[in-house]
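> Down below are the structures I want you to see.
Computed from the coordinates by the stated procedures, all read-outs in this text should not be read as laboratory data. Predicted model only: the values in this text are computed from it and were never measured. Cβ atoms are built from the backbone, for glycine too; each structure is taken alone.
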Structure 1
Amino acid sequence: MPDFTPHTDEEIALMLEACGLSSTEELFTAIPEALRLAGGLDMPDGLSEPDVVFETQRLAARNSGADLVCFAGCGVYDHEVPAAVRRLAFRSEFVTAYTPYQPEVAQGVLQMLFEYQTLVSRLAGLKVANASLYDGASALVEAANLAVASTGRSTVWVSEGIHPTWREVLRTYAKGTGHELVSVPLRDGVTAWPDTGGEPAAVLMGQPNHLGCIEDVKAAADLVHGLGGLCVVAADPVAAGLLRSPGELGADVVVGEGQPFGTPMSFGGPFVGLFATTLEQVRRLPGRLVGETVDTEGRRAYVTTLRAREQDIRREKASSNVCTNQTLIAVAFAIQLSWLGTSGLRELALRCARGTRYCREALLAIDGVEPLANAPVLREFSLALPVSPTTVVDRLAEEGFLAGVPLEAGTHQPEGLAVAVTERRTRSEIDAFAAAFEKAVR
């Protein structure tokens, strides 16, 4: 595009005069010479709008992943986003809405967030949910912070069944907070919690976990409650269509990634973090909380609540300094769940489970392909292959399939490949995928 300069020469002159400087070069003298650009940026000349559109389309055409039949998962899934969800979520009232600090002009957005919180609470089986966080990884960090603040302990047991990149985010934040993270390995696909070994603030686990295996949430909750800690579950919202909610099984905090409902894969984001907890922890809830009340005329109304005394405003006494959320994506999440309803969610999860079973049996019938774990699965499963998983992914990309996500070796497991099947995958696609998979592993 043509060059753009936000400030006029007159404005720059006024700024320099106010600062007592003679030039913009003098403005930057505090920056060491070694850190400055010697010859400026190597940027091409500006182009017209049609030329820019042509160039971006040319670059986009080089992406092969957009046309592949997707069997990849590991936190980002190729679910259907109905046309009604896209149409409603992208109404101008939601797309252009700003932070709802003034309830008198933001009732529509506040009501949508209240409905979102209600839906997340029902999925989690817990009393209270916030108005969303940035993504599942940041929600997990906030859950660990809440547990440490609640118990006064600094040690957190983290299952290796938690998504690896989520654990990386957790480790990054723990360097600043000083939390001690104890990694707990998987055995045959499920977490092997220690019987003894300390008093953790919380145990963090996935349901289903990173390998796609279904964990025993109740056993983990009973264990950590006996030790005086909290049970934190990173739950897949799709699994709620078939599995009992983590809250029913004893979880104190449930987090998750809301991308499967209302948000396309989008090359990895932006997404939305789910967060729900017990009513006892409401004062430590990160981010925003929308409540229902009545106005001066007795009409139902919605407001952000517990804000004047809590969290980011409490500074060093807060368990979180997050004060924002992912409103638009949360709205899309709520619209799609409302569109599905209880029976629709169950049907969606069941279709995923049936497709997963069919695909898993087809791939395990191939010579040399073995299960990475034998625990029950729902929408995703992991395989041990006779050749490098990365090689298989590359070979299948040439056949038109995004085969899955290569898994690094764990404490008690070899490297493998995670394969996911959503409701979008047809029987014919799975059959073609299995045929191409057999060719790829030879």
Structure 2
Amino acid sequence: MATETILIVDDEADLLSGLKRLLAPEFGCRALTARAVRDALALFETEAVDLVLSDVRMPDLDGVELLRRVRAGHPRTAVIMMTAYGSIDLAVQCLKQGAHDFVAKPLDPARLFHAIGNCLEHQRLLRKAAALEAQLEACTGIARFIVTSPALRRVLDTLTRIAKLDVTVLIRGESGTGKELAARALHHLSRRAGHRMITVNCPAIPEALLESELFGYRKGAFTHAAQDHKGLLELADGGTLYLDEIGDLPVTLQTKLLRTLQESEIRPLGATRTLKVDLRVIASTNQDLEAKVRIGSFREDLFYRLNVVSITMPALRAMREDIPHLARHFVGTCAQELGVEPKVLSPDAVRALIEAPWPGNVRQLQNAIRRALALAPSDPIEAEHLGLAPIEPRDTCAELDSLLALPYQEARAQLLKNFTRKYLSFHLTRTSGNVSQAARGCGLERQSLQHLMRQCGVRSDDFRC
């Protein structure tokens, strides 16, 4: 891990030298010093600073101004303020402007060490999250946007936990929910990332060719086998084999695949001996494999061999909180793909996106945004540019029926959350995202409305023109 850098800013030379001698060995860091705000800002031109420890009262510019400039120009640098003129008001002012913590002079070493230790650990977690986001974006083309829906948060947490574990994974979910995206993320974050990920679209390859494509063949194994041909399993050696829609794999090949998983070996058609392969298998399906096992169209032992870790990708209708975030992401990526300027989404367009049924899930959402960018003559994108079917009034009884299988408390909470989200969306749409006006329309205090918005993952920015 790279050595961290702390910049200490104070107009007292003795304090600077004392803190430098104290902090550098305590935290194993580089300690830089500056006696004025302007000198501190100049250091940012040549140094990567992880943490600023700054006095508030200084003769030229004060520490609050330094805090403001650091937060504006170097948002990943944390700031801890210290002052002999401590007050609740000053502490609140600094914290509101983005200070990580506030310590009073004379400095208590234990309190100071605790504040700096917590801050540096927080910075390490942020760097780790940023690195993970960069890895995911590099391999999938989609950043880990800030998600609010519990269903998607659970999936992302599971992906990060199991990526480096060399276990077989079964990814389940409806068409268009991003199963291949999850598989690519698992591969890219695994120890096999330096090797290939081979994707097999099981229903797309004719059954007569599937065995030779998977296992390969030797010269003379059948008519027209003029030379040896490596199969996809052999090509995936050292890397990851992704079996897309495994539920469509013929039963005869299920048996051979099971042997490969059990023995880590394959036998190409026409070969007299087996070959050892080292690969990780990730499979996906949009079918009910348990039902296929019951009717005998999917081997039970293969199912259990694949289902070591199971991840279910949520349908888009189960994570409506994240639809505005996804939509904005696709506006950017699709605009670049089409070679056009990005456009904003009108409040009506956002509402239409949130309320649409999305049978095609994320893939359908991406296509709707792509269509809107092509057809919308100018900003903003309106609901009619999205090409969505008119939203029919939802059958309230049907909505209630869908919750009846849940435990009472969970069903009640979900029903209340659905109502609250729609209620907030209605009022924020009417006020173009103006929270104060929406609060008056709801008969609520602004703080109460903001509390409800946070609970339901509703953002005012999503409703602004």
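> Given structures 1, 2, which gives the highest value for FRET efficiency 1/(1 + (r/R0)^6) of positions 6 and 126 (r between Cβ atoms, R0 = 35 Å, to 0.05)?
On the way: 1: 0.15; 2: 1.00.
Comparing 1, 2 by FRET efficiency 1/(1 + (r/R0)^6) of positions 6 and 126 (r between Cβ atoms, R0 = 35 Å, to 0.05), the maximum is at 2.
> When you work out mean count of other Cβ atoms within 10 Å over residues 246-253 for each of the structures 1, 2, which one comes out largest? Don't jump to the answer; show the numbers that get you there.
Details: 1: 24.0; 2: 17.4.
The maximum falls on structure 1.
> Check the numbers for Rg/Rh (Cα atoms, Kirkwood Rh) across 1, 2 and tell me which is largest. Spell out each step's value before the answer.
Details: 1: 1.02; 2: 1.07.
Largest one: structure 2.
> When distance in nm of label points 7 Å out along Cα→Cβ at positions 54 and 78 is computed for each of 1, 2, which one produces 1.6? Intermediate values should be presented prior to the final figure.
Numbers: 1: 3.3; 2: 1.6.
Of the options listed, only 2 reproduces it.
> Same structure, new question: Assign the value 11, calculated as relative contact order in percent (Cα under 8 Å, 6 or more apart), to the correct structure from 1, 2.
Numbers: 1: 20; 2: 11.
Structure 2 accounts for this read-out.
> Supply the structure label, taken from 1, 2, corresponding to FRET efficiency 1/(1 + (r/R0)^6) of positions 62 and 102 (r between Cβ atoms, R0 = 30 Å, to 0.05) with the calculated value 1.00. Numbers along the way, then the final one.
Details: 1: 0.10; 2: 1.00.
Comparing all candidates, it corresponds to 2.
> To test your reading of the models, identify which of 1, 2 gives -15000 for helix-only ellipticity at 222 nm (-39500 (n - 2.57) for each DSSP H run of 4 or more, over all residues; to 500) when calculated.
Numbers: 1: -11500; 2: -15000.
Structure 2 accounts for this read-out.
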